[in-house]
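What follows is a set of structures for review.
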Structure P
Amino acid sequence: MAGKDTIVVVCTANICRSPMAERLLRHALAAEKAPLNRLKVISAGVAAGTGNEATEHSVSAMKKVGIDISDHESKALTQEMLDSALAVFCMTETHRALIELQFERVPREIHLFREFVGKGDSEIPDPYGQNYTSYLASRDSMVEAIPSLIRFLRGLVAPPA
């Protein structure tokens, strides 16, 4: 894992779920002690265009918790991103499967964003095209997962002696 300092959060188009998850995780890691607070968090999509803004509902849902994602620009997942990844967190099993099919080298640590929560659904459904409440539910599902992700990442960067 030496030299790997990036967390990659993945969804489909990188305009709804992964931008929200990226900023939530970045915010949470910033409050941690080193080395967790030094990790970079980026997001990308398995079928993303380049330069698209986060959806209006995603921006509004995040604004409600004091995080601004209005500057987000979508990007497609690349091999370079995966090669620099300490861990990859996907929204659904389909995203994980697509990564495993589409890329030559896949990080060992590729998980669902909610995989370590231990209750409820481990997938975060796509709110795209749905009402604002769906976006709030996606955001809240991500927020619930953050403590379990922090514990997992702590184990990766500072394994128990």
Structure Q
Amino acid sequence: MNGDVQIRATTPADVPLILEFIRGIADYEKLAHEVVATEAALHESLFGPQACAECLLAFLGEEPAAFAIFFHNFSTFVGRRGLYLEDLFVKPEHRGLGIGKKLLVHLAGIAKERNCGRFEWVALDWNERAIRFYQALGAEMKAEWQLFRLDEAGIANVAARA
């Protein structure tokens, strides 16, 4: 791994770069059509008075190479908060250099420091390279769990039933 990889928390000035990374991962996952995030929405969610997520950037020298967005969740079974990794993306030209591993190790350190009971994330079922990478780190794939989601319209529909 290249020794000059640096990881740092983002600042409000990084919002345009964060959005660029979000578009990059969406392109990779063939989901670019789903990106509706704006700089204003990201600024509010990451740095506003009720910030709900955090973001890290990894740099190879001076060049932005990767990012990770994460937030806290809660496990009723463990009785403590956990760390949930929403997205981790390494630019294609920087893959294979250990940057993703360095970000995951950094995030695990944050989870340990914050006394989290779990550190979780999901991977697309077709992303075999990522799945093998996560398993090599010792992550357990929880195949028995299925993800359910309501989008904005679904939320409104269910909420209207009140």
Checklist entry - For which of the structures P, Q does the calculation of mean count of other Cβ atoms within 10 Å over residues 107-114 return 18.9? => result P
Checklist entry - Hey, distance in nm of label points 7 Å out along Cα→Cβ at positions 27 and 59 derived from one of P, Q reads 1.7; which structure? => result P
Item to check | Entry that produces 18 once relative contact order in percent (Cα under 8 Å, 6 or more apart) is calculated, selected from P, Q | outcome: Q
Item to check | Origin of the derived value 14, 11, 9 (semi-axes √(5λ) of the Cα gyration tensor in Å, for residues 75-114 alone; candidates P, Q) | outcome: P
Item to check | Structure (P, Q) behind the derived value 1.9 of distance in nm of label points 7 Å out along Cα→Cβ at positions 67 and 83 | outcome: Q
Checklist entry - Who wins on distance in nm of label points 7 Å out along Cα→Cβ at positions 11 and 51 among P, Q, i.e. which is largest? => result P
Checklist entry - Who wins on mean projected area of the Cα convex hull in nm² among P, Q, i.e. which is largest? => result Q
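Between P, Q, which one scores greatest on mean count of other Cβ atoms within 10 Å over residues 99-106?
That would be structure Q.
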Checklist entry - Out of P, Q, which structure matches -12500 when helix-only ellipticity at 222 nm (-39500 (n - 2.57) for each DSSP H run of 4 or more, over all residues; to 500) is calculated? => result P
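Each value in this text was obtained by applying a stated rule to the coordinates, not by laboratory testing. This one's a predicted model, so the numbers in the text were calculated from it and none came from an experiment. Cβ atoms are built from the backbone, for glycine too; each structure is taken alone.
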